[in-house]
Structure 1
Amino acid sequence: MKKQEAKKKIDRLRKEIAIHNHKYYIENNPVISDYEFDQLLKKLEALEEHFPDLITPDSPTQRVGGKPLEGFETVKHKVAMLSLDNTYTYDELREFDERVKKHVIDVSYVIEPKIDGAGVALLYKNGMFVRGATRGDGIRGDDITINLKTIRSIPLKLRDKTLQNVEVRGEVYMPLKGFKQYNKEQKKKGETAFANPRNAAAGSLRQLNPHIVATRPLDIFVYFISFSEKQFETHQQAVEALKNAGFRVNPLIKKVNNIEEAIDYCKDLEQQRESLDYEIDGAVIKVNSIKQQEELGSTTKHPRWAIAYKFAAKQATTKLTDITIQVGRTGVLTPVAILEPIEVGGVTVSRATLHNFDELKRKDIRVGDRVLVERSGDVIPQVVKSIVEKRTGSEKRKNIPKTCPICGTAIVHPEGEVAIRCPNKQCPARLKWRIKYYASRDAMDIDHLGESTIDKLIEQGLIDNIADLYALTKEDILTLDGFKEKAAQNLLDSIEKSKQQDLSRLIFGLGIRHVGKYAAQLLATRYASIDELAKTSPEELKEIDGLGEKTAESIGTFFATEENIHLITRLKDIGIKTHGAEKERTPLTGKKFLFTGSLRSLSRPEASDLVTQQGGIVSPSVNKNLDYVVVGEKPGSKYEKAQKLNLAIISEDEFLTIVKKGDVKHD
């Protein structure tokens, strides 16, 4: 590449990076993901490495971070807040280890979760909190002491006399539960919601009114001593000192003996990522010995003794090529984004939910937009927002349809509901999802009845409702593409086996609105049969603890509908078990269990089945009415909540003893 061409590319990259820096740090409105930003910076670094005479003092590669914000007093950090170099592969971590070992020997590391929040420096004099500042440009930051004092986990006075005159580093973040609740309240008020918890934390700290900050559910993890009169031999000792002084330190920080153990723990943290109540976007690997840290030193940008391993991105930008309409089991029409395929969180995503038409309108998402897509765990990917700055004028809004896109029936919009619906109960799309729901693992568990098979059965006119499944013959199934003798028999056997499923599975499989797996278990424990449940008034149902008013009304409506009563009659005539009277009461009957963490000898579905087979109930959430909380390896936030409620917490072995012997506690 010629020098003149390189200069043009460098200038263009610097301008683009400067724009994104401003969007991220100043406007709190990022338009690209962290990974994409890092790639821009890496391109610039590579060009400047080949043409070092083109490096200028104002290049993004020559400074630590963005400018301090206006509106706050600017203060100088006791020690520069350097950024960490990023890596995305385990081989790059091994290369980091090799670089370290060129200068020091017998290296051990400390690994800690990389909290996705806002970095701050806290200064203490004579044990008293005197100043808190943002990272700023790494040398100077904004004095946000008054805002940080609203965060209750930041001690105003240190408990341990060992640390008195000290500057520490921490990461302010918004817990996921608080973030979701805050955004929910913002939407109710018709105000703008935050794109993600990181922006929520950073945006909150920039508020000039501390009273507003005090209403935000902020928290902090402190992870590093940048200056102290007390000297430490290792980073691990410094972390213990932080704990003793009263700082909130992440419990997942761990010392390891070598880089391979560090890599194993990075993998472990990535697996735990979805069970935490806060966002982590990677792991930080630090040389443990303070003396070795000093020997390794730093560049003008990064310490040589630490590195950040970044997990697969959970957000990315891509083009939204179309918006299609999906018709669900209850007739709800849901807009779905069709995307240019993009990797998010290690998975290629080509479709994402847009939730409902109110959300589509509120976010002003259009076909042709460049959009920010987010994926969290097993949750369906969602479109967070459109990148308005990228619009060309050719983008088009998606209007609310007036008729069902599948059957052509005029849609309805029930009063008080966000959802719009297809009212046609015979709509092929609604039937497909009802059959799929009925056959699912948590309902009647009919193997070999996948989505494509259901489509073929409906297209051939072989089924019009759930009960028609039991009238299918081998000859019927053999007319479907892809089915041979053995596959047809397997499907028939699975359909026949479903006749003997528990009452709770049948109640769940009927698809009554608001009746989930937990509610179905409650009802099956209380009522001996479908007939008994059908005769129960909504007023009586409302009295059942854990059921709820909407659920009670929905059950009443379901059994007051002639079509549903006819379906139940057909199922009984077919031989479906619609009662639970013959099931003897056991010591587990009505006992409520909750599982958290990984079980050693059982899968979660297997453990749940052991409970429900003996009349017990498996709860999806922590509440004061639980009888047992079964804790496996690496339990999540549910475990902490259960401890606070003083619930009975048992191990996997204790659980197995209970379900095998029926040895339960009694009120």
Structure 2
Amino acid sequence: MARSKRLGRLLSLLTFISVIATACSGGAPAVAPTTAPAAQPTAASAPAAIPTSAAAPATTAAAPAASTSAPTTAVQPTTAAAPAAAPGQIKDIPRNRTLIITPWGNQTELSNPTNWNIYINSTYNPQREIGDKTMFEALMYTNLNTGQQIPWQAESYKYNADYTSITVKLRQGIMWADGVPFTSKDVKYTLEMLRDNSPDLRYSTIMKEWIKNVETPDDLTAIINLNKPGPRFFRDNLALGHENHIVMLPAHIWQDKDPKTFTFYDPAKGWPFGTGAYKLVSTSAQQQIFDRDDNWWGAKVGFQQLPAPERIILVPSPSDDSTAQFYIGNKIDSGNPLQPATFTAARAKNPKLNSWNAEGPVWGAPDGCGYVFTFNNAKPPWNNADVRIAINYAIDRQQLSTIGYQNANTPMVVPFSSYMASRWLPGKLQAVLDKYNRGKPDPAQVEAHMKAAGYTKNAQGLWAKDGQTLKVPVRGSTFFAPLAPILTAQLKKAGFDATENIEPPGSTAAATDLLTGKFDTLYGVHCGSISEPFDTLKDLHSKWGPPIGTPCPLSSSCTRYHNPEYDKLIDDMESMVGTPDNAKYVDDAAKALDIYLRDMPEIMLLEERHVVVFNNTYWTGWPSAKDPYVAPYPPWEAWRLIIYHLKPTQ
């Protein structure tokens, strides 16, 4: 358990290696990804309904848990809590009928517990942390393992010939939790409301770029008219739920409110609510409680049986160690991942814990993301490609994986996840990768590019220009902390004046500085490479790079890299269907990848394969490599499908 704490204190690579070698057995080489590549998504039948089990007798309610203590299964609100229901309305539900999860990321408390406006711009999104599992349902979901789209609120969608219009057919019988029917008017309101409030609301910039209008010829038909051809618009924004958590809002509640200030919270009116199978009954910074709504529309119309968990509780966990203790003590069932060494130690104490793969060292599934070292391309010296390339050649990716993650994550050079890489990299794209060979450390290349940028080594062996050393902040969140000491040591060894800076747990400073451009270099994550090269190459388009001080609209697109030649290629790819047999698309993708590797506006490090933990003490039916019915990551919308697969052990 002390391993993650040791990481942050080690300042030299040799010392770091020595300590880890003593504490851990030798890691096996990183294995190649085995997950099936994602096919081009097509609409598919909804999953079969999962039967539920009879509820156990109720138990006595307990006092609310503190932010660092074990969660409880039933809570009487205190003065610190903001109840969503009167105390007498909170039922007693036993632990073996309660699903307890944590948000994604280390947090000392739950942010904004009485603000349920999921589109307010902030670093905390209640939709990706708990709304996707309880109140809010999506038009469609996607099994990232296969690319299969799973209809939910929508039964189907169809493009017109030039991909400028999408006809969406909604499922009959869907009801908001207050009894009002869900209709095409809700789709129209939500998409046009976001369009009209750009850039002030989350995802509004995307909607302004794409949404012309939404027509509603009848209650079950919404025609989404686009401003330009968008062959992947519905998939990426309304079915994938990977980074864009766009779900519909009840127009009859929102239409006369200011969407930039409305909190959608009033327990007396039953707010918040969605079309989902759970309602909020209590909310505070320490925990949020949702109880199953036995009047849920899905059960009434025979779409799905009621999910087995009668209660879902969200609790914060401030660190890797505290999360492990929760798992060991059966206080939580899933949520935050563990670092690989922490997971193996925790599983030794609680054999009911498992992850995606039954054995290591690669425990986790791909999640379409990769660890990245991000440069602020709008600031010198990071606007100099030679500096960026030199830093790339100072990095040993395999060492980052071996020491930092026990080979649980695999090296990556371009932002293509294993979901798509095996279909796309053979041929022209692989030839571009081979041309640049950016994946191996090379001291000679470091020296050549630093000298080309005008730097020489000073008496201390550090790269300097005009008497000033090149300072390289290795700054980022505790969530990715294992990267920091190793990356810092590697850069120092190569002559860079690097400084490790791990943000305190719960801090949002780095995320805020990334958005506003008030940073130099940050380590973090770049997500999006699920189905095709365009998914993440688009994030380097200059339209996402506003001047420093103006927030960029997407956290994965904040390099502020500008290149007109690159922009044109991305614009061309955007209007085309992205398939490996589209020769023009592949040619554009290869040219864009060539520019990406030539200029290195960011440095991809490792493919993110988190050890997402599932606790089988109270619940079984979790997804796995043997039963990949959905990707395992809690922040993505399709985690909701897990709720309908879970079965109680008692």
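Kindly point out which one of 1, 2 the value 21 was derived from, the read-out being relative contact order in percent (Cα under 8 Å, 6 or more apart). It must be structure 2, since only it matches.
Taking mean count of other Cβ atoms within 10 Å over residues 125-132 from the coordinates of each of 1, 2, which one would give 15.5? That value comes from structure 1. Work out which structure the value 23.9 belongs to, where mean count of other Cβ atoms within 10 Å over residues 109-116 was derived from one of 1, 2. Source structure: 1.
Which structure, out of 1, 2, was helix-only ellipticity at 222 nm (-39500 (n - 2.57) for each DSSP H run of 4 or more, over all residues; to 500) derived from, given a value of -10500? Of the options listed, only 1 reproduces it.
If you rank structures 1, 2 by Kirkwood radius over Cα pairs in Å, which sits at the top with the largest value? Largest calculated value belongs to 1. Comparing distance in nm of label points 7 Å out along Cα→Cβ at positions 165 and 221 across structures 1, 2, the highest figure is found for 1.
Here, each number is a calculation from the coordinates, and none is a lab measurement. Because the structure is predicted, anything quoted here is derived from the model rather than measured. Cβ atoms are built from the backbone, for glycine too; each structure is taken alone.
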